Structure P
Amino acid sequence: MRLLLSFIAIFASISLLQLSSGAIGPLDVLSGAAEGFSNTQIGILGSSHFLGFFVGCWWAPRLMGTVGHSRAFSTFAVFGAIGAIAHPLLIDPTAWAFMRILTGLCVAGCYTVIEAWMQAKLTNSNRGRVMAS
């Protein structure tokens, strides 16, 4: 039962992460257009997310191996939130690109930590089976 509750918590966090990361992309485009950013600058914002995602896929396992699953996940979640919340504070395409790199890095980090945590919790005896209470 304890394992089931922890999986419910992790699936809830995955859902919230996907909702938030999926919403920030279109909001950046619309906000950037409203602020007068050029099409090139708006395109760089979208590319910046994937640059951060690439770096996050490389860096997340190293951080997780150093500090553990829980601390790595909370670090990525905090910095991702900071990157998303800081957009209205600095209306500058370069600053937004760095924030998008930060949020992309954090999304990849959270996904990596979640996947590694699930791999660590599941064994061959309970993998692929429905858990009964």
Structure Q
Amino acid sequence: MSAKEVKDDRKYTKDHEWAKEQGGLIVVGITAFAVDQLGDITLVGLDVKEGDKVEVGKAFGTIESVKTLSDLFAPVSGTVKAVNAALEGEPELINDDCWEKGWMISIEPSEPGDLLDSKAYRSLLETSDH
């Protein structure tokens, strides 16, 4: 997995979360760039459960690695419909497959976020000073 890998089938935040529309829900995870910056992920703390409301730009959990602790931000507002419980026991799923198995939550959106398309996100990565 390349840190510069970007999938065209999803939208992105400037905080390096991805949002993929799937059956009317928005599935959320972090990008390959974020995984590369974090290093080996040791803990994922999702502070929401099914039925909770999330607000665009507000933290819904944290992700911890050997390098740092970072907040996870909701890309859209809405109601949490599913939480990836597998991450509690296997946070390394994000390192192994951040695009599919490492998803974090799914949200039934009530308000869209200010998301970047894949082209705009690639441009952000190219101009990023990370």
Structure R
Amino acid sequence: MPVIDKLAWIHIRDGRILSARSRGKQVYFIPGGKRETGESDEQALVREIQEELSVALEVDTIRPLGVFEAQAHGQADGVVVRMTCFTGEYAGRLQPAAEIEEIAWLAYADRERVSLVAQIIFDWLRDHDLLS
């Protein structure tokens, strides 16, 4: 079974999760991306978030949240995305960059607007009273 291994930054404010939508796409996802050769999870997450959202994650605040898997959005049946999620504080002003067209603060009611793995994460966050 092919697996796409990704990292994601879970950032919640007032019961809503920071989500991003790439240019030309309709579905929102949780910001993050893939490691480059030799990068640690933290290094890759810091780089991806800087590239996508123009902010600097504060490395000493990054904490693991969980690992979630689902059918990869837009991929052939059986291709799974494994999302290793982290929380952490940041410095700077959130704004879309690189391939990101829009950022949004989504509530649980917006669950159908996100990728399958993000839907699983939304469920987990709601079950832990983190998402309204």
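Where does the value 14.4 come from, among P, Q, R, when Kirkwood radius over Cα pairs in Å is the thing being computed?
Working: P: 15.9; Q: 14.4; R: 14.8.
Here the read-out was taken from Q.
A value of 4.2 was computed for distance in nm of label points 7 Å out along Cα→Cβ at positions 5 and 29; which of P, Q, R is the source structure? Don't skip to the answer; put the middle values down first.
On the way: P: 4.2; Q: 0.9; R: 1.7.
Of the options listed, only P reproduces it.
Every number here is computed from the coordinates shown, using simple stated rules; none is lab data. Everything numeric here is computed off the predicted structure, so don't read it as measured data. Cβ atoms are built from the backbone, for glycine too; each structure is taken alone.
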